[in-house]
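What follows draws every value from the coordinates through simple rules; no lab data is involved. Here the structure is a predicted model, which means the values were calculated and not measured. Cβ atoms are built from the backbone, for glycine too; each structure is taken alone.
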Structure P
């Protein structure tokens, strides 16, 4: 099969549309498809041809202005997506069909639900036209597929109506009904679960650890160095290639200011670990963690309990600590459904993947029953 690079027509761009047009399409897109985030990963080389994330920003214009848009990428691998299609790629190659390149609509490196078809809630026809363009791009460019990951309901309605294959999974989110403080939150737990959390926090304090928060506008170069070193240690620990770099963290701190937050863990006055967050005024997003020393209990404190306290202190409504992690349930994070949609070009692969998704979906519904049985609240 001949693989052709997709045509960048008048509505497709290698660089982002102008900031004003992009931001005007969504009132609160969340940090990870915010213009500043997408421009930062591009300007610092975290995405691009060499990274295997070739930008493919689609827009729809109406009366001279941008009426809909999407953050698209031509992908040459499946890293950094969090909707895993490795099995699909293997099946394609075993059948003599290339899986890469493919087209992805997503927030890079971020398993966070948000708008993908920008403008879908205010101009559905323009967003529908974007979805049609995605399918045309797959066929014209000889791509294997298109995926729209971690999309919101407005996007899902359009893609479902267009016949895309639907996939779902579970994450674990914390909700804030208006807690007064952390003890008020703990009061909801069954006695044993509450006792375990208090014991975990006590271990950290007794070991001499101190936690403090800094917003992006408070971080100095030494802090950025620590953030980057901690981030890299996690990837080295698991043998994965890091997606972000020092320049990105420096850029993110400068651009996002208070919306970029770092929880620093110190012992004997020396910062040795860091948890990295973003927030959008409504939700907190836990993204990265790393430590220069072995400190398992500090991980739970910095990534979960400190984040919960931050939300209560700031009056944020929810906290998304990242993908996966059944262990989060006993710490107060309950299952939440995420969704993605997929268009597969080859009819045989499309049929096989549809069958796979039916089986996977049944298993995930059964798994949800198990997750609900772990609910720690009284």
Structure Q
């Protein structure tokens, strides 16, 4: 995260944990369940140390024995799982057309979710509504639940190291928002702010699929294009938190299609010579409308330079597609994009794999993964 609160408060329960406890929890969380042998292999901990750590975590009611591994000879190993509703994370997603507040437990299982749809051009209006939604959410949280923090996702760029962010919808208004005072102090827990590309990247890094990549660059397709780079499990966010601002590498010509829901809807409306909504777009995709095909191929062309820059400057193992752009179109883009790698004398450098993550809730997963991400690193 670009700006982590100073003197971050931690719960009494977290204060009883050390880095080894957290490593065990991280492996179980990422895999949904894990045996002691699997944890030992991934951590390098001795059997004696792991036995002691898992016993302590069970005494704290943070993990429990779940079921036995089937299909193996001898004494079957026992899976360990994280106890539901002990550690939880809150997330707030600010988007141009909706605000979402979620409460997930440590297993990434959703407990509560509130969504308000509309047009949110004012930072004051958007944050006031989010505060009201958080008040409602925190009022329902059980006393037995420990909230690790509030993750916030918003499209925009950071203005300074203090975490002030500038968003396209209301640049001046957003730049004056103090999320620490508004959320952290009000709800007495850490608040972590990320732009949407970084939030989505953190969310993907905390999944089982994300853990298989040593490094990846995630492209987030929403109203515009966002991005984030994860290397060795850590977010590379730059000096001011603005690394990964991939939208700046696309052609500035507004008429040039780019892989965003805004561009798709505008392109289809112009070609059909009539206003269209998202329902019309979904029907057009389902029937294989040639307008959709034309837009997709134009986006393939517009993505060549940004993807080449990602490959040349960062050399990631994979490039991940994610976001609200329909999965069918993300898949179509991935199938038609060709990334050229350097080649000399018939020898070619490795190039990144393009992977479509699937699902449109990556930001909801991302914002509640942000507090967990920093829990494992503090």
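Could you tell me which structure in P, Q was used to calculate Cα extents along the principal axes in Å as 66, 57, 41? Label of the originating structure: Q.
Of the structures P, Q, report the one carrying the highest value of distance in nm of label points 7 Å out along Cα→Cβ at positions 116 and 276.
Details: P: 2.4; Q: 3.2.
Largest calculated value belongs to Q.
Highest-scoring entry among P, Q, by distance in nm of label points 7 Å out along Cα→Cβ at positions 52 and 324, is Q. Which structure, out of P, Q, was FRET efficiency 1/(1 + (r/R0)^6) of positions 44 and 228 (r between Cβ atoms, R0 = 30 Å, to 0.05) derived from, given a value of 1.00? Value 1.00 for FRET efficiency 1/(1 + (r/R0)^6) of positions 44 and 228 (r between Cβ atoms, R0 = 30 Å, to 0.05) corresponds to P out of P, Q.
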